[in-house]
Structure I
Amino acid sequence: MSRLAAFTEGLEFRTNKPSFDPGTEFRAFVTGYENGTALVRLGDSVLQISDAPPNLLDTQVPVRVESFDDNDHTGQASLLDGFDDEEN
């Protein structure tokens, strides 16, 4: 194995349009609101959180992906149980 191959082994480029499988859970920042619906932007992909309260801008929240369209890189997510918006 060459030094270059050894150095670059395991490196991958990240995409600016990540895809998500329904049921995927993670924490992400609410980056904005559109017509009263919270938005989470991850690269150029956007998840809408319709059950989010209106005071979560710039707050990191636990979400679960409900649906995702790989063609337009948009989807629906919901806040996970146990999130307490009173703390924010």
Structure II
Amino acid sequence: MAEAFWALDRVLGGQQPPTRLQQWVARHLVGAGLCMAVPFTLLFWLTAPEGEPDSLLFAVIFGLLMGLLFGLTAVLERLRQRRLRRLGIWDGS
């Protein structure tokens, strides 16, 4: 499974050095998740039907799930950057 992931990563351009945003995301996993969870929570809350008593609860749950998804994506980016350092493609600066 890991070999398939890295093969797909290479096809999608994973051998290129990360951008500044990708470096920030890899360093701040929780921050990246929260930066996405808050806007999605607000979006789900504002688009909820009127009069729905549990709309805020559902908005918070789905917002946190989206934040978790982006946080896990940040973990994959951190692993990619470690791999680039290990292969000598990128020096980490």
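Readers should treat all values here as calculations from the given coordinates under stated rules, not as data from a laboratory. It should be emphasised that the depicted structure is a prediction, and the values quoted were computed from it without experimental measurement. Cβ atoms are built from the backbone, for glycine too; each structure is taken alone.
Here are a few things to note about the model shown:
- Per distance in nm of label points 7 Å out along Cα→Cβ at positions 8 and 48, the highest-valued of structures I, II: I
- Identity of the structure behind 0.95 (criterion: Rg/Rh (Cα atoms, Kirkwood Rh), for residues 16-55 alone, calculated), options I, II: I
- For -0.37, -0.43, -0.49, -0.61 (log10 I(q)/I(0) by the Debye sum over Cα atoms at q = 0.10, 0.11, 0.12, 0.14 Å⁻¹, calculated) the corresponding structure among I, II: II
- When relative contact order in percent (Cα under 8 Å, 6 or more apart) is computed for each of I, II, the one that comes out at 27 is I.
- Looking across I, II, the calculation of helix-only ellipticity at 222 nm (-39500 (n - 2.57) for each DSSP H run of 4 or more, over all residues; to 500) that yields -1500 traces back to I.
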